[in-house]
Structure I
Amino acid sequence: MSLTVTIIAKLSGVEPHTARRACDMAAAFDGEVHASMPEEFTYGAGARCYALATIAALRPALFWGGLAAIAAVPILLLMKVLHG
């Protein structure tokens, strides 16, 4: 299982096989606007999972940059507090 799938599964709160399926669907997306989505990806955790998979597939720099920012902000705040 890839790191991307693991991160998407953890952040969206779904099982890893669901995250893998969302990643496969996002990678295979051919631009069909009116294509039907599976019911599990239309609401709740499944929708979060598919959204993250779409960002990871289409804009990987944004996906990894956002994850780095999530980790960097608390560290920067802690440095600001400690160093005045």
Structure II
Amino acid sequence: MTTKQLIDEAVSLPVEKRAFVVDSLLRSLNQPESEIDKKWATEAQRRLAELRSGQVGAIPGDKVFAKMWKNFETRSFLFSIKKK
């Protein structure tokens, strides 16, 4: 199988399987070395399981970023007041 054939085959997979292939390839390039990496991987798997089971719901990205920017602007404003 050529590299192009392999890529074409991978691209034809369902999205979850493609994500698994990408994750596997990236891990082979940059393997987790530290205990922190392992703990984060465990945490990510736990969160994904909660999301899939319906225990928690997803929050749309635009809402997350709007809240983040609001908090950032508030903190920046408060920080600028403290500097004066």
Structure III
Amino acid sequence: MSKIKTLIKCIFKYKGRHYNVEDIMPSCLEKETAMFLYKDGNYSDDIYRAALIRIRYGDDEIPNLPKGSKEIELVDINVECN
């Protein structure tokens, strides 16, 4: 039995450095929906973005940023449903 999921690959920029991160949604989302979530929706806040960076690069890579700080820029996003 295969599980359908959405793989989201983002490139974030913080203080001149680029971070390649991945996130997975447990169900298949339409590309437009996923892009909205990461650009303007619940997953667009720096608290969530910083958490994704820490998962990939370690806890000391980026400080805890306050909600709504808008210091982490979304440079690119790729959405794959498989």
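Descriptive notes on the structure:
- Percent of Cα pairs over 11 Å apart, for residues 22-61 alone derived as 63 - corresponding label from I, II, III: I
- Structures I, II, III were shown, and Rg/Rh (Cα atoms, Kirkwood Rh) at 0.98 was computed from III.
Laboratory data are not the source of any read-out in this text; all were calculated from the coordinates shown. Predicted model only: the values in this text are computed from it and were never measured.
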